[in-house]
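Next up: the structures, one after another.
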Structure 1
Amino acid sequence: MNRRSGQALIAQCALIVLLTLPSPAQAQRDCAAEDNTQTLREPVYRRLESASRAIQEGDAAQAADKLATLADNVEGYERAVVLQTLGYAYVESGRDAQALDAFAEALAMEALPRTPQQQLRYNTAQLQIALGRTDIGIDTLRRYLAEACEAPPARAHMLLASALAEQERYRESLVQVEAAFAKAEAPIETSWLRFKLGLHFETGGYDAAAEVLLVLIGRAPLDVSAWKQLVGAYFEAGDRRRALAAQALSRRLGLLESPEAVRNLANLYRALDIPYKAGVVLRDAMAQGRLPRSAETLEALANAWIGAREWLRADEALLAAADAGGRAKLLVRLGQVRVERGNWQAAVQAFSDALQRGVETPAKVRYQMGIAAWRAGDVDTARSALQAARDDPQQRQAAQQWLDFIERSVEAG
């Protein structure tokens, strides 16, 4: 909480003294249970009334000067009331440190009736927190919550929640938020919901975060960030199907525009073993210009088509990815896809191109190339590839077995 927001909170109660000052002919009731027979003398009451009116009219500095003088000439209950009012004047005139001193002295005197005493404690806590004195502000606010005559307002719990969150005490903060929500009138403020959402993410309460996000989305259905957070919450909670449903629905609403969002949706489809839909999402996004036709995107598209066993589409995507500057391994994958299609000669060409570009495991590629060449009826290429693969210890036994098989087949005619 910054200084100005803290002042705004204090300002709401800046003239509360007018509501709590007993006139000479009146007596206050302490927490509606104890009579307080203390009263202000007529001259003191009139000067306080005049100072409070000055504060209300925007002349807080002048009021503060007069009240400071008055405080030096009164004692006991009257001094506590004057210090309380002086503190508000200081707040209104931007003299926050002096305001805290006045409040602290008034509180320490324990001379005010319990209700205004506790209200002053609440206002003091607000100011302490606003000025960055968070530890002492938390203690002051906790005491207010424990001793307040009437049920503390929801905002008091939210103030404490904010201070605790500032110290990364998120679970304690969440307890106060829940207390605030229980007291608040519907509908809950959106800013409070967003604050609670942040606490759920910080504490790993992803299911609870999703519930808050559904409320926020209900208020603003086209809030892209809320939809993204909902997908993330479901995903972190392990509910991938709901994550996918949320992502897909946001796409139908026209909110899925960023490349990252498109890729996330495709990844969710693949994670849920729906690779064909992943391929459709990527294909359409490239066609609409929402994803670049880069080697990376084309490889992802190829992987989706491979998962869906759409071999021809996978072939086209892998070839395009390789042409777009992809790594040699894409050509190896292309060869494997062509093997799945039974397109043996084209597979040999893909393996050969991969070897020319340079691959990490050339012997393994030559082994696959040798088998494809044999299936294509190219005995010489099959022998050459398998003999080269045999030089590698890891491929030696399997390559020799194929070479022996080829020789037996050739001899058998």
Structure 2
Amino acid sequence: MRDIVITLIVFGSLPFFFKKPYIGVLMWTWISVMNPHTLTYGFASTFPFAAIIAATMLASLLVTREPKNLPITPVTCTFIAFIVWINVSTLFALQPDLVFSQWNRVMKIMGMTLVVMMLLKTKEHIQSFMWVLVLSLAYYGIKGGLFTVLTGGHYRVWGPGNSFIAGNNEVALALVMVIPLLHYLQYITTSKLIRHALTASILLSAFAAIGSYSRGALLAIAAMAVFLWLKSSKKAVLGMLMVLVIPVLLIFMPEKWGERMDTIATYQEDNSAMGRINAWIMAYNLAVDRPLVGGGFEIYDLQTFERYAPVPTDVHAAHSIYFQTLGEHGFVGLVLYLLLGFLTWRSCSWILRNAAKRDDLKWAYHLAAMSQVSIVGFAVGGAFLSLLYFDVPYYLMVAIVVTRIIVANELKAAGAPTNSWRNMPSAALVKPREMSR
């Protein structure tokens, strides 16, 4: 039954791509982030829904008359430069015969991210996009949270199979990122019932993240909590809420959960932690040896570890977005990746400054604020996970880029001063009335 429902939804939506291309963005986001077909047990589990949606989206780009310009911004240019450098490092990969599969997967993600950026134009587009993006992940937060509560936290929460977030650590970080974005959805909805449902989703996602037994997720939650408190105008209220809620979440978990979290302080005695450090040193040594291009994809094998790792036989994945970038794409790739994060953060800050006093732009203000919280979670949690190519952070980047353009356009229409990307071509700043047609 699930197979039939998902198939009908996907194929039923395809004709609408040609009338409203952003519907294709919503479908692509749903399929690529939630991976609903992996929840089936029949033909749909291996059916190429993503490829069909992508092909239809590209076809709609050719026949629709809506503006399809790629906004030329510092973030966009850096993102394109990062994509180019990934291709350069692939050309000089240590394992040239093994890299095609991963290169193909990554290029699809990066390419479709650019397509999404081309098709999102209006406030309505952004808000619809955020609903789909956030709820696609929140499904696993609700499901995992209920599982944690019902089992008393004695079993780990895992993500959907054959996806970026299949592992317990990976799904935990995704849920940490989604918690502040669920709060953003609370702001833009007018329904009290939906707000209450989103509150429940936030609590269950927190339970699911903790129930994953991920130490990185715990550190990410702590970093987000500190950042939220520092930025809050109601520090006393928020602090009291944290004092009341966080201990309840932690006390609920069984003793074995606490024992695992305690290994954060004694990482030298933990084989998993020391294996990650071994992989980080390998990535650094490789980058020093090949500073420009790194080793390319597929460097986590015995041959590479024998050459660059302190413990040659302890072969691990990078377990860090930073060392993964460094090892696979060299110091140039790492600089571009860090610059991409920095510019996205700066765009959030620009939105916060310019939208704070405009009631009609409060939606953008809250999106930027909660996106920064989410970025903090990913930046901290990602330090311990190989999620460099996880698509959700890139989609969040897209939402911020387009939102900044919309805010700049609104300020320009109102005659308010703005210095947002002054050299941006006018095609990228479509007038509000034109965008809503």
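Where a number appears in this text, it was derived from the coordinates with a stated rule and is not lab data. Fair warning: this is a prediction, and the values are worked out from it, not measured in the lab. Cβ atoms are built from the backbone, for glycine too; each structure is taken alone.
Quick check: 7 is what I get for relative contact order in percent (Cα under 8 Å, 6 or more apart), calculated from one of 1, 2. Which structure matches?
Corresponding structure: 1.
21.9, 64 is what came out when Rg and Dmax of the Cα atoms in Å was calculated for one structure; which of 1, 2 is it? Please list the in-between numbers first.
Values: 1: 37.8, 128; 2: 21.9, 64.
Considering all the candidates, the number was obtained from 2.
Any idea which of 1, 2 comes out highest on FRET efficiency 1/(1 + (r/R0)^6) of positions 211 and 363 (r between Cβ atoms, R0 = 35 Å, to 0.05)?
Evaluating FRET efficiency 1/(1 + (r/R0)^6) of positions 211 and 363 (r between Cβ atoms, R0 = 35 Å, to 0.05) on every structure, the highest lands on 2.
From 1, 2, which structure was distance in nm of label points 7 Å out along Cα→Cβ at positions 195 and 371 = 6.4 calculated on?
Among 1, 2, the structure yielding 6.4 for distance in nm of label points 7 Å out along Cα→Cβ at positions 195 and 371 is 1.
A value of 159 was computed for volume of the Cα convex hull per residue in Å³, for residues 147-338 alone; which of 1, 2 is the source structure?
2
Could you tell me which structure in 1, 2 was used to calculate FRET efficiency 1/(1 + (r/R0)^6) of positions 51 and 171 (r between Cβ atoms, R0 = 35 Å, to 0.05) as 0.20?
The value was obtained from structure 1.
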